[in-house]
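Participant: Have a look at these structures, which come just after this line.
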Structure I
Amino acid sequence: MHIIGFIVTIFIGVILGLVGGGGSILTLPVVHYFFGVSMSQAAVYSLFIVGMSASIGVFKRIKTKDFELKEAIIFVIPSTLVAFTMRLWVMPLIPVQFNLFGMETSKDSMMSLLLIIVMTITAVRMIFKSDSQKEYESSISRTLLYGSFTGVLAGIIGAGGGFIIVPALTKMGLSMRKAIGTSMLIITIQSFGALVGDMLNKQISNEPFNYTLLIYLTILTALGVFVGTYLQRFFTGKILRKVFSYLLIAVSLFILIDRFIIN
């Protein structure tokens, strides 16, 4: 199981490096199901892995300047503030077990349900996505709303929200190449902002961590980012996006069956 988990981890990095988002959504289920880490703790692993990998993607693009600081700042302020708030104050308030509309449920089930929804939306967007992007104005208020939503995702499931960020940036007039680089910059800041919230949260910071596993997964994801960034020179990644989309759907179904049907 660990070997398969390591292979999928590299693939996540390739997706992140190639299309700027979407891949990070698989990090939490990979850490949870392949390496036996709890859902709540897997979100912390995901934030660190995604943040480090995205930062490498940004570093690779410094010379070519394939990112825009102005657009990144507009997006990253709300996303980071919301992600930080979610990790520090909101998530600790959610009990491990609680009653919702007369039904007994758990924090892990809530996270799993959100994960299934986001993975399905990501898969559908990737399947029907066109390589040609229409550029048109996007209002500041809409951008702030998108930024806040990606902050919620980072705060709950440790995902970067690149599947939202990249299309939003293209609507602000950025080319696909610059949108991908800017997305990585946003995900880097957002992820580490959320991790600061974790470090200040005693409930999370006191939990034991497998730092060896965290380092291995980070290195493999970063390796995938290097590969994906290199492959970006040769093709748009349309086929890879579709393959990844079907993988997301398969994983969504697996989580649905495992969490809500078998159990």
Structure II
Amino acid sequence: MTVVDAIILGIVQGLTEFLPISSSGHIELGSALLKIPTKNNLLFSVVVHGATCLSTIVVFRKDLGLLLKDLFQLKKDATDYTFNLIISAVPVAIIGLAYDKEIEGFFNGEILLVGFMLLITGLFLAMTYYAPQRTGKVTLGRSLLIGLSQTVAILPGISRSGATISTALLLGVEKEKAARFSFLMVIIPIMGGSVLKLLDFFKNPEMAEGISQQVLVFGFLSAFISGLVACKWMISIIKKGKLIYFAFYCFVVGSIAILMSL
């Protein structure tokens, strides 16, 4: 992987982590188009995911600051919200730990799978167009269902933000609250997953074979900067109810990916 490849894939990761079009699917498509082998890209993936996690923290720093302040003061709203965030991470944590090797097997450059999963993402997003506008909040039951939808996004081509935001909207959660919860809930699994992958790396340093420090640095910076832009942009998009446009995008790109693989 070259520095140019790292910048391109970093931008792709940053944009598609927050836009509901699947970061994992686009990384797979981008790697295939750039002819980058996927087997040794695990460390790079950890780095760019960490970058987008950091961009989430930066964008929502005031929200997180207030949440932590209220949490230390044991305010009920803060403790309930934090508990809901933790509950939302439980399903993906269980699946991730139990089927880690099987999940890694999906990330082998299988463009046909990515194409079909993008079509499913498009269907998720299209359904929100017909969902009645409501003003509900994230409850314990809703957080668990949103968390379950996040487990489906383990598959490359299923958008995490698309699945979680769509589920929240279909459950009657108000748009801005759905976006805020979706972006904050990813912090726990990304940080947890990154720690586990880094531990694997320390045990098996050959995972970084063919990836230089420059590649990691430029990949991180490009993912972080593009993630900042995409996160703020996505919040505005959700408020305006324009997810349907991304549904059309997923249908088109998914169809192209399927045709490319045949």
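Taken together, the values in this text are just the output of simple stated rules run on the coordinates, not laboratory data. These figures come from a predicted structure and were not determined experimentally. Cβ atoms are built from the backbone, for glycine too; each structure is taken alone.
Participant: Here helix-only ellipticity at 222 nm (-39500 (n - 2.57) for each DSSP H run of 4 or more, over all residues; to 500) was calculated and came to -25500; which of the structures I, II was it taken from?
Facilitator: Only one of I, II returns -25500 for helix-only ellipticity at 222 nm (-39500 (n - 2.57) for each DSSP H run of 4 or more, over all residues; to 500), namely II.
Participant: Suppose you compute percent of Cα pairs over 18 Å apart, for residues 9-96 alone for every structure in I, II: which one lands on 55?
Facilitator: Answer for the origin of the read-out: I.
Participant: Once mean count of other Cβ atoms within 10 Å over residues 73-80 is calculated for all of I, II, which comes out largest?
Facilitator: Across I, II, mean count of other Cβ atoms within 10 Å over residues 73-80 peaks for I.
Participant: Also, I was wondering about something else. Given a value of 0.60 for FRET efficiency 1/(1 + (r/R0)^6) of positions 217 and 241 (r between Cβ atoms, R0 = 41 Å, to 0.05), calculated from one of I, II, which structure does it belong to?
Facilitator: II
Participant: Using distance in nm of label points 7 Å out along Cα→Cβ at positions 193 and 249 as the calculated read-out, with 3.4 as its value, let me know the right label among I, II.
Facilitator: I
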